[in-house]
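Each structure below appears as structure tokens.
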Structure P
Amino acid sequence: MKTDTLTWTPQKGWAPALASAPATADLVLYFGSTSLLGQTTGALSALLDRYPGAVCAGCSTAGEILGTNVTDDTIAVLCIKFAHTKVRAESIIVKDAADSHQAAATLGTRLAAPDLRHVLVLSDGLLVNGTSLTTGFRASLPESVHVTGGLAGDGSNFKRTMAGLGRDVSPGRVVAIGFYGDHIKLTHGSAGGWEAFGPRRLVTSSVGNVLYTLDGQPALSLYKSYLGDRASGLPATGLLFPLELLSDKSAKSGLVRTILAVDEAKQSLTFAGDIPQGHYVSLMKANTDALVGGAESAGRIALTAADPVNSFAVLVSCVGRRLVMGQRIEEEVEAVLDQIGRGVAAAGFYSYGEICPSGLVHSCDLHNQTMTLTVFTEAA
């Protein structure tokens, strides 16, 4: 395996220059701002021209990760040339959140093969229901095939996200990349660092990922009462106080859910994943040190002893973590690479949702407010 990284900035263009970049690659992963990826010409077009025979896939972000650097309004690129592994990708358009499950099931069926080992997903982050997406992949793929990846971001704007395969880059798109053969080995990790506080409240009315009432009270007004002065900044300020979703009132822990939108008229909250009626939720909070500790835990979970020359990592962290950590955001990326090895080529993005197996229960689940990473290693 051979890996190379590229970056595009408005000031310097491509570095290194595309003309001196590797001539061939099997997989090119790119992560950039919505405005840059939405251009039909320019930096992204030049990248695609450079690698016409590669699987080129990417998505918009709430911040780009390349090595230990976190940037905005750039394009971060990871190029991989495999020695033995085959990659194949499919994409599909989701026009309504209700179509998310079937879209994932279709993609899983298209990629399925006896030698399929892993699927990496890059999905629109606003039009897609992340919970339904993961259940669709679980329904169409063997339990042994794990799925990781994330939902595209749009900074803290929550207006328009997109994903791309080749020259098809658009909102509503879901891209799934399959890795085939016995030489590719995968490890992954996901952890948060958030702490629950306040009472656990019963979800008394919800439909899919839209929450209407908690303990019989309008969800939005109740949530605003906790936010106080920060309520005027919703939905962005909601990233600072996600919800922990619990299967019952006595559960020790659960999945984290992040707010994507609010509806004043209906007094509802829309989340990146489902909030099932009958479950319980509690508010969560965190500080920078706790989040760095969570990222370190994620790296430790994915710890691999592989030769860095034959490995690369895809990092997907949550936009909410970035808002909390501010100028210290690169500390969590450094914490991950300290665990898996600074020599491992790494790229990724800040997202509206992370996809990763949840313990030993599911081959993939939607997470929010986590640092999630996948380490790909090609054995000889």
Structure Q
Amino acid sequence: MEEFVFYNGKKLRKGYTTGSCATAAAAAATAFLFEEEASEEICIELPHKRSLTIPIDSIEATEDGCQAFVIKDGGDDVDATDGMLIGVKVVKIDGNQILIDGGIGIGRVTEVGLQNPVGQAAINPVPRKMIEESVRKIIGLNQGVRVTVFAPEGEVIANQTMNRRLGIVGGISILGTTGIVTPMSEEGWKQSISLELEMKKSQGYSSVILCPGNYGEDFVLTTMKLKSENIVSMSNFVGYVLKEVQRLEFERVLMVGHLGKLIKVSAGIFSTHSKDADARTEILIANLALLGMSVPQLEEIEKCLTTEAAGDIISSAGYETVYQVLADKVKKRSEDLLKYRKHEPSIEVVLFSSQLGYLASTRPLEQLKEEWR
């Protein structure tokens, strides 16, 4: 039975994770190898004791075993792995162990601090358990098998994921904590950011540079000339990531972002996606008004569709000091968010725009560059 979730008034269909795909393919291949049963669909048990039926795309015998394929269906979720083919090959071995590994298109862990040790295939613990339990039900307690998960397009598709940033190379990860993909759910994205932060902490980093996206990273690398090792993309989850930084007890935080994104934080908006809040113009007008900008000039600002467009008016009117005001407010709002909880990291902020470049920072830019090298 299909399941749905309602989001912003839309009915969206749920899907299933790469972990569920691999589990279904493993069960289908095992059933064909041991019972000569070719199933068109497989019912698997999810971590919370629910069941899920997944279609099997194909099953075929190999020289030494059997392999089955499932097409990933993410439902109505936007996911790089949606529609890709995930295969599992099962081969009998001596003994009673179930050995699970990754083949072509499945990434390998190259950095410490992730859920899998360095060198192991990026098949997370929950999917591993799901695969093992599904296979064990079929083969019994005394038989052993080697289970190899693979994805023919995995290496190419991995370029659209966060894997390389997490130190996972060569392909996709087999993921999922519930087995179900909920459309528009931000939890998976947040978990990836948390994993990256945990990895850096375990590697001994005590400072982290937080950027909303690629523009911020480019500014850090090209203008500030800092190394990439400390950079973590926080996307729109500013408040969530700041609290994770606090939980992991990082000592220092440098937030570097485009004015159009971080201006929201200056007003206490910590989820910066436009679906949650888009008060950029109003925030800019309020701060310019406090600095004394005339009503006609404020009305011109109000007509601007972007903060970039407003920048020309601000410059011609001589109100560039607004950028320093905003940078200081981003810092204060961020510090206030983490008040009264331990640990409290030090926070500094750098603002820039695409057209004007560097705008303002809570400490002199050259000083920050020197401190963060």
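Bear in mind these aren't lab numbers, they're just calculated from the coordinates by the rules spelled out. Here the structure is a predicted model, which is why all the values come from computation and not from measurement. Cβ atoms are built from the backbone, for glycine too; each structure is taken alone.
Brief remarks follow.
- Among candidates P, Q, the computation of helix-only ellipticity at 222 nm (-39500 (n - 2.57) for each DSSP H run of 4 or more, over all residues; to 500) that gave -10000 used structure Q.
- For 21.3 (mean projected area of the Cα convex hull in nm², calculated) the corresponding structure among P, Q: Q
- Relative contact order in percent (Cα under 8 Å, 6 or more apart) - structure with the largest value, from P, Q: P
- Ranking P, Q by distance in nm of label points 7 Å out along Cα→Cβ at positions 60 and 76, the structure that comes out highest: Q
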